[in-house]
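Some structures to go through are shown next.
A short reminder: the numbers here are calculations on the coordinates, not readings from a lab. These figures come from a predicted structure and were not determined experimentally. Cβ atoms are built from the backbone, for glycine too; each structure is taken alone.
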Structure P
Amino acid sequence: MISAVLLAAAIPGVFWAGDPAAATELRSAGVERIYAPPAQNEAWQKQGIRVLPETELKGFTAVPPPKTQMRADVAAATSIPWVDANGWRYNRGLQRAFYSSLPRGSAALAAAEAHAYGVDAVVAPDAADLPAFRAMVAFLAKAGGQRLPVMANIGVMDDGSPTLGEVLNLLGRRNLLYRVLKESEKENAKGLDLVVRVGSKEFPAEAAQNPNDFAARVREKLTDEKRLLRIYNSYTVIGHLTGAGSKARLYLLNYGRNPAKDVHLRILGSYARVHVMDSTDPSLQHTDFSLHRGGTEFTIPAIQTYTIIDLEK
């Protein structure tokens, strides 16, 4: 059975300071927690909805909006999308997030991001985003499924530094699946293919000053053959892989403004069954399925915002 905590984390709460009448449909979409300023209490009561006080948000940590930016590529005379994602914060231990300053167009992605990493989140959507946000919440409620353990074969020792946060961010953007380890958790490194410690001979501290190069060094040490997840044809799709025994669930988030087309995936391990669920296209199916050299490969024709893939051996 799924615990009440995990169910709560599946559907984000909402902070709404605007007209209550505009947000009453959130309840029907599956939102159970609505936070509002005290001055709005009477207006909400007239709508027949009990809201939570804004003060209860003190236990949540504000996180930046998920998005992409265009940055010059130092290796070429082009620009590449730079993904601003919060997955590294959640992998590092943040469990309660408040998306407090969301620009228009980002509320649905924020809800999906929190869902993918299983964190308890509160989202403050722009009024124009309410329809897209409601649709995303309805999808999250239907997706269901038990939260499986995170799959990772890289361990990163956490030294508590801001620099390590940048390193984790770049590992996530390259879809190098890692688990953050504390010094007291050395025994949890068993079974990992690679353990990264900033300041070691293999990963000197000065190398971490350039997180992009550091992430490339980690990939080289791991080798592509051992990567649990490889994503082709997209700079903006980030995956979060979970699994246990014969089952796995892959969460795919597209941080780009446009749909990611023909996204080809390779997942280490042989999975006979693949089931695709997409937040915008209920009819979406995978193509080009094959089992090749110990991995499962297939293509997703388009990822608009959020796609969940269940796999079974």
Structure Q
Amino acid sequence: MLVSFVIPHKGREELLEKTVASIVAQDYDLSELEITIVTQNTTLAADFQREKELMSINIVFRPDNETISALRNKGVEHSSGHYLAFLDADVVLSANWVKAMLSELEDNAGRVLVSAVQRCENNAPPLEKIRTALSNATTDSEVRFLPGRNLLLKKETFAEVGGFPEHLVTCEDYYFTDQVHALGQLYYSSKADYVHLGEDKSYKELFDKEIWRGQSNLQSIKGRPIPLSELPSFLVPLWILLFAVMPLIFSAFMSLEYVMLGLGLFLLPILLYSVRLYKIADKQISFARVAQFYLVYFPARIIGTISGFFKVIKV
């Protein structure tokens, strides 16, 4: 087998079915591809019988308490491909994904991990367009980290870094790709793409998910060097938290000028991040929408990080 797709799954089956359908629709010899679905659902209504007539599909059931890293690592144990393709269970790949990603990986001897860019439909809600713009801030270039929604690498590379970190609930893809980066180049390519079906559709979803995503922020930095480019993701939420509290204190003991200063310092990073994203999105998304995104994103990250801090202490 040439390429083994590993898909961790929990919850909605209709999105998983679309992910599998996009693999079956690849412009590639399906006899050289296989899929391993590692699900935490107790049963799957979809049996993929039609798809199994075209290619090899394995379904592995795992307990509910395992992390997504454990599911991915377990999927590799059931895979036989020379290359591993890790997908989330809510993405739809372009038909040329396998062909393009294999080419991108093999055409440069220094590359060890590749990923395709995110795409959204023209009628996508503003929040999905914002997420897509953030994902595609840098394309057709080497990067330091890659999200785990679609990754291709050699199985030997996966083995060399010891797989995904099973102790992390979230941030596992950043940790894993940082480890792989020590072996060679990570490349983010626009020669293929994917649509993230599970992208946040409302700010309530965004808020809840960012709290969840933030809980492993502190644990994810243990045991690895922290590049300068990653420091803002830890320092900016602390800055915002500090200057969100200070105006409340100033209002009781100091003049209005100090209250306004604290409020301005609170809003400064949100303004700077909003201007940056507004430019990245090529002004296709209103500045008000971008600012609204960060006004929800940063407080949620702060709550998640604080929650994770107490979990670290408990451990």
Structure R
Amino acid sequence: MFWNKKPDPNPLGVPLGDLEAMLAPTSVKATRKDNALLVKHEHYTVRVEVVPPEVRESENGPIRAVVRLIADLPAPLLPMFQGREAGTMAAFNPLAAMGALYSDRGAVRIGSRLTIYEADGHAWPTLHLPLLVFTTLGGVEAILGGIRRMFSNEGERGGESNWTESDFDQAQGYLSRACVCTTGGLGLTAEFGLQAGAVSAALGSHKTALIQLMADQPHPEMGGGLFCLLQMPHQIDDEERLNKVCMQLNNMEMAAHDLPPHFGAWCPGKLGGNPAYVSFLPNALHSVSGIAMNTGFWAMHRAQWANAMLASQGVRI
């Protein structure tokens, strides 16, 4: 009978049942509700929902579906954000690993997004599923744990990264085809031109985005892994406006659009009044082949998108 009908294990062609099966042996409790998976942690619930794209056709091919991971903040944290959402988010989003604090119609939440294209079938088991599993398990906890450590006497977790020089050499081999890219020790630095003729700040250009992948910057809550930083060259002298711009970018990242995977957060950068995007991949994702390279390419596409979005808000290079 219709009331006994089981949820579709592949809503909109996305194998949500695979994610449910991967979470089954863990300490969280996952239950299906329509086209979503509700994953209950001790102090919060992550909603993994599959939604149709707002526009199916895109420059990168037809979009199959969009997966969003959303969690409401635990009630005791809400007073910190009341009346000062943008500033508080700007202070805490540098702690993001695979999800961002954002504002959803006045409610502060932690969210991530994955746009899946029709041509992405091969990427589900090797890239998309691992990203969703570890974000569901630890994306919210990275920020909440980082906040807890900020207000307690707990030290940072620390720990060595599983990424090595050979990982960065491999990523450099691919990224150097699209931008100026160098490696050294446990890191990679790339510059990506945002306008025609912009190549490198060292050559006098100030219209490039700076991308850094670093294995020597452990996350305070998650320990060792890969820290990823995209710094935009745009300058916003007013701190309040910079915080609001970062908040708006995080809000827009959650839309069901043609966008690179959103597993990180926009926050004030380190170049002085600039927006930056941070993310952190835990050591458990090191086994995902080519994930450092993919992270670099996602950063390049994100820089192009952000450059256009910032211009629409009157923020130009």
Compare distance in nm of label points 7 Å out along Cα→Cβ at positions 66 and 106 across structures P, Q, R and report the one with the greatest value. Q
For FRET efficiency 1/(1 + (r/R0)^6) of positions 18 and 90 (r between Cβ atoms, R0 = 25 Å, to 0.05), the calculated result is 0.10, so let me know which of P, Q, R that is. R
Starting from the value -15500: which structure in P, Q, R was helix-only ellipticity at 222 nm (-39500 (n - 2.57) for each DSSP H run of 4 or more, over all residues; to 500) calculated from? Q
